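Here, each number is a calculation from the coordinates, and none is a lab measurement. None of the values given here were measured: they were computed from a predicted structure. Cβ atoms are built from the backbone, for glycine too; each structure is taken alone.
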Structure P
Amino acid sequence: MPTIQGARYRLSKGLISIADRLYRVPGGEIANIGADNIKGKKKYAFIKYSIYSIPYYIAGDVMQCPVLNEHSMYWESAEMVRQLNERGYVVDYHHVHSKAPIDWSKYDLVIDEGNNLITMPDSARRNTVKVFYATSNYWLFQNMAEIHRIRDFQARNKLYISPARQTIPNYSNEIADYMTYMGTDFQLRLFQQPLQKHRLNISAVYEPEYHAKDIASARKKFVWLGSNGLLLKGLDLVVEAFARMPELTLYIGGHLEQEERLWSWLKPMFAKHSNLVYLGWVDVGSQKFFDLAKQCIGTVYLSSSEGGGGAVVQLAHFGLIPIVTEASTVREELATVIKSDEPEEIIAQTVQAVQELVALSDEELDARSRSVYQYASTHHTRKAYAESFSELLDLIELKS
């Protein structure tokens with residue numbers, strides 16, 4: 001049986017009630033996942049990433065994890081363990097914030113999202129395949145990108161906003177043999193060490209069937225969806241762009257009130273510009289959101305740093321045509337990409353791109369929407385992620 005650290009329970013297959021209790025244990029480590037089911041000579045792997053779905057995988061039904069559909073990483077983390085078990089690896093799993101010591105010497109393969117590879121002794125580095133599981137841009141780029149957005153927002157609006165998405169320094173790319181990424185070549189530009197890079201297909205949580213839009217009605221309606229760190233993600237720039245286009249409607253989903261200082265600026269903007277419609281937090285898997293998405297044609301996402309643009313990828317499954325910044329690392333096959341990093345230029349180019357989009361004929365917009373959906377349903381699904389992760393393991397085994 002796997003051993004659960006930080007809790008008093010030992011988990012047996014099928015005991016979802018125990019998984020529910022383990023899910024609420026902060027941090028945590030789980031050892032020996034798969035050991036009971038692997039016959040013959042065992043290999044050993046270590047993962048340090050999000051642990052929340054792993055008790056449910058062990059219990060036999062990862063779909064029972066309460067947060068599984070809140071972010072793609074929860075299903076993806078369980079899929080990594082499943083594939084490793086299938087290939088004969090016993091897996092030890094530490095939550096990303098775990099402080100527990102790591103016995104590096106026991107592992108054949110290590111997959112780490114954080115800055116832990118730098119602590120490996122030389123002997124372990126020589127004998128272990130090391131994978132840096134990158135989920136964002138380079139740490140210094142992201143931190144500076146948010147600071148620059150804060151500075152530029154203050155210059156335009158005379159209000160300082162606190163940083164919300166600063167990340168710790170991470171030098172795992174200097175130690176790893178492989179680096180995974182989910183975005184574009186832009187994401188790699190500061191990862192200059194000669195490690196081998198492998199692109200994973202970021203998955204979407206919901207994969208609805210395509211429903212044809214009433215283009216004549218939808219062509220003037222857009223959606224913005226995002227999580228915390230609203231300046232980093234460029235919501236202010238999207239709001240300012242649509243404030244200049246009162247003939248178009250922008251629906252905005254998220255927990256905006258949680259960032260109180262920015263909310264003090266956003267709330268008057270919503271009151272002044274009736275085409276800015278704040279929805280609050282939205283359930284993307286709900287019928288209500290599905291009905292809204294059918295009535296919209298695009299999404300505009302002007303982030304200054306992403307690791308694959310998960311929100312945009314999800315909206316593409318609803319046929320919403322993306323207009324994004326290059327730093328959003330959304331693939332150019334999917335989106336219109338704005339390559340400036342100057343706020344006023346981003347806003348101006350966004351207005352131009354949106355107006356060019358809505359000026360297309362009904363037939364052209366319908367074709368673009370269907371093409372976006374098709375790309376997402378081919379490249380940004382759980383099946384596509386699983387295949388791309390399997391390709392990574394094939395590559396590792398081939399070179400081992």
Structure Q
Amino acid sequence: MYLLDSTIAKKIVSRTMKIIGHNINVMNGQGVILGSGDPKRIGSTHEGALLAIAQNRNVELSDEVASGLHGVKPGINLPLHYQGQIIGVIGITGAPDELAHYGELLKMTAEMIVEQANQQDKLQWENRQREEFILQLIKANTDDEQLQRWAKQLDIDINLPRVAAIIEISEKLSAPIHKTASLINAAASESSVDERNPRVSETLKQVLHLLQNPDRGNLIAMTSMSQLVILKPAFLDGKQWDPELENQRIDKLLQRLPAQMGLHFKIALGHFFPEKGGIARSYQTAQETLNLGKQLNPEGTKYLFEDYSLQVLLSGLKHDWRGQALASPYQQLTQADKNGQLRKTLAAYITHFGDAQQCANALFIHRNTLRYRLDKIQQLTQTDIQSLHGLLSLYLGQLLDTSANPR
């Protein structure tokens with residue numbers, strides 16, 4: 001049974017008193033006045049309302065009858081119903097014979113207000129439940145049986161293959177060049193600043209509404225005041241996972257997003273994992289893709305896992321001894337290469353697959369200069385870059401260093 005609270009009671013009084021020029025009282029299921037055109041009566045018990053509740057009928061109170069009851073004035077008291085239950089009473093003060101033609105109209109109006117308020121509360125509750133369910137779904141340590149039961153209650157197909165995407169909104173930062181240090185600090189705390197920015201959060205709510213209408217089967221939730229997660233059906237063509245098709249859909253979505261002066265959007269798409277627990281892993285790859293994408297390509301708006309897959313996969317090793325061992329030769333180069341010239345040379349050499357002439361041309365240096373630098377790299381790293389194993393070792397070390405310490 002839904003209870004009638006003071007907020008709804010006051011709304012009923014405000015709206016119905018505009019219809020007629022008589023005082024209106026709204027009582028709860030215990031006959032206590034919750035709302036009244038006479039504020040002094042709020043909180044007192046209305047015996048006429050108790051009678052209407054007990055007998056489940058309209059009760060007319062004349063001057064003579066009202067004088068014998070406590071806290072009662074002449075008028076009509078009509079029980080209010082919601083889903084077949086008595087939830088309270090609406091009372092109209094005045095001569096009953098003059099108010100008879102108002103009674104059912106006001107009763108209907110009051111019950112409509114109650115229904116609208118409760119339906120809105122129910123919808124808000126369901127939305128909160130769906131959002132909490134999604135937040136639990138993207139966590140890797142959630143009990144599967146509990147999620148299955150929860151999904152059934154919310155009418156969500158938890159077995160539908162999905163992939164995670166993240167949308168982030170942030171304020172564009174601008175400052176003079178001499179304030180570089182302040183910019184770095186601001187960028188480091190950008191998400192926390194955005195979370196306190198009502199303009200960012202309000203825009204994110206607009207984006208959430210945009211993604212929900214029309215309904216395309218997405219599960220969407222705000223993970224912070226500047227980010228939301230979208231768990232998208234993975235098989236857009238109904239058959240298989242197609243990253244390129246998703247890429248095209250993201251381009252279309254970016255065009256639909258509301259333009260806001262001083263705000264910019266970033267979207268990251270994770271990897272699709274078809275196995276059990278894949279949604280949580282997909283969300284993790286989307287978050288790591290977003291983090292790396294912002295640091296490696298800060299001007300970008302779209303970051304796909306496929307474009308950063310090696311860095312994302314290697315980022316999980318950055319605190320592991322395996323990752324430290326893998327990155328060790330490249331870190332030795334980093335420590336010795338103060339101006340970054342050797343690392344730039346190595347990157348060009350890898351980009352051109354060991355073709356010395358193309359690498360020299362790209363760097364605008366002579367082949368002898370290139371050979372000198374390559375020898376220096378081999379000396380510092382104790383790695384044979386003429387072999388596939390040695391070159392691959394440095395390449396993976398470079399990627400791991402990038403994912404652990406993005407520039």
Structure R
Amino acid sequence: MQEFYKKALLTLIALLVVDALLAVFFVYRTFPTQTLLPAHSGGNQWHFGTYSDVATGGASSVRLHDTSRDRLRFDFKLADAAAYPFVAADMVVDNDKGQQIHEDWSKFRTITFVAKCAPATSLMFEVSTFDEKVSKPGRFETYRPPRTYFSCSEQGVPVTLDLARLVIPEWWFPTVKEDLARQGYKLDKVAKIMFGTSTATPRNVDAYIEISELTLHGRDYRYLAALVVIILGGWVAFGVWFFLAHARALLASVDSKMKTNLPLVAYRQLTLEPYKDKEKASVLRYIASAYTDPKLDLEAVVEATGANRYKINEVLKSELGMTFTSYVNKLRLTEASRLLAEKSSAAVSEIAYLVGYANVPYFNKLFKEEFGCTPKSFRMLAAQQQEPAGSAPSEQAAYRG
């Protein structure tokens with residue numbers, strides 16, 4: 001059984017390690033992130049652009065101040081020439097061939113960044129999403145423009161925006177002849193994001209906006225569900241394996257015990273050997289024949305054989321390597337295992353009395369220590385053996401005869 005428990009422990013440790021690795025992997029996949037700024041080389045790329053009210057008759061100016069890959073910064077000055085002066089810088093996604101494409105952001109829930117600006121003000125964030133019903137490829141004015149607003153300052157403000165709570169401005173619907181009731185949007189085809197001024201932005205002053213550490217954050221609970229299923233499946237498989245393997249190991253252990261103890265070597269062999277020491281033979285013979293007596297103790301052996309206590313202990317130690325009590329228990333438990341295997345109708349308590357135990361719980365305790373299972377379990381395991389050990393009774397009967 002020691003080998004089985006060692007194997008089970010190693011398997012358990014391996015299972016825990018695998019579960020920990022799977023947990024790290026699936027939790028990481030559950031909360032995906034995608035860094036937009038700083039931009040990474042290779043794959044899809046963002047290119048920066050600007051937009052102002054000049055296209056609609058205004059006089060506001062805007063200029064990209066820094067086109068490095070780690071931030072988006074532009075200088076601007078709003079002019080009163082237009083009724084609603086406006087400037088913005090956008091980021092359009094391209095593939096490695098420079099062609100405009102769409103990105104799937106459906107697994108992302110929030111976008112975070114650090115916003116710096118001078119003077120401090122409120123700004124606008126907008127996402128251009130392609131809608132197959134109304135959008136025309138490359139014409140961003142037909143893309144759905146869900147947006148929201150955030151604050152910034154010269155010191156820098158960490159901003160977190162909920163991508164599920166953006167709002168489409170009302171003016172967009174009549175421009176594409178779309179029903180105002182269709183306020184919903186999807187983020188599975190994102191073509192552009194834009195940072196721009198708002199009505200609160202100061203006019204006629206030199207200003208700048210800087211966006212950095214732009215990152216998407218998502219939640220995909222399918223991975224957590226898969227993790228739970230995999231971990232539960234692994235533990236169920238381990239439990240089934242442990243139950244079956246433990247039963248096989250216990251059966252093998254019981255079989256080994258029965259082969260060793262039934263018939264017990266101690267009195268099976270001693271009856272066949274011509275001992276010159278008659279006193280030694282007398283002691284062993286008496287114990288082997290009287291061990292079922294609940295009142296058997298060392299004094300009874302002394303009285304029956306005439307040997308002194310020292311001689312009895314010497315015989316048991318030299319011949320069997322046992323004390324008097326352990327030897328008597330060995331004989332009784334061996335006989336109990338035989339009776340359990342052969343007398344299926346006899347109660348455990350009855351068998352305990354037959355082999356010399358008046359205290360049934362004490363018998364159960366000793367039996368489990370000896371065979372690694374309870375008497376009831378032993379009986380079931382013994383019944384599963386193809387060839388139950390049954391040679392001891394005849395030899396023991398012959399000895400007693």
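For structures P, Q, R, which has the highest computed value of mean count of other Cβ atoms within 10 Å over residues 164-171?
Values: P: 15.0; Q: 23.5; R: 12.2.
Answer by largest value of mean count of other Cβ atoms within 10 Å over residues 164-171: Q.
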Parent structure of the calculated result -11500, given that helix-only ellipticity at 222 nm (-39500 (n - 2.57) for each DSSP H run of 4 or more, over all residues; to 500) is the read-out and P, Q, R the choices: P
Comparison of P, Q, R - label where Kirkwood radius over Cα pairs in Å, for residues 124-203 alone is highest: Q
Have a look at P, Q, R and say which one yields 1.24 for Rg/Rh (Cα atoms, Kirkwood Rh), as calculated. Q
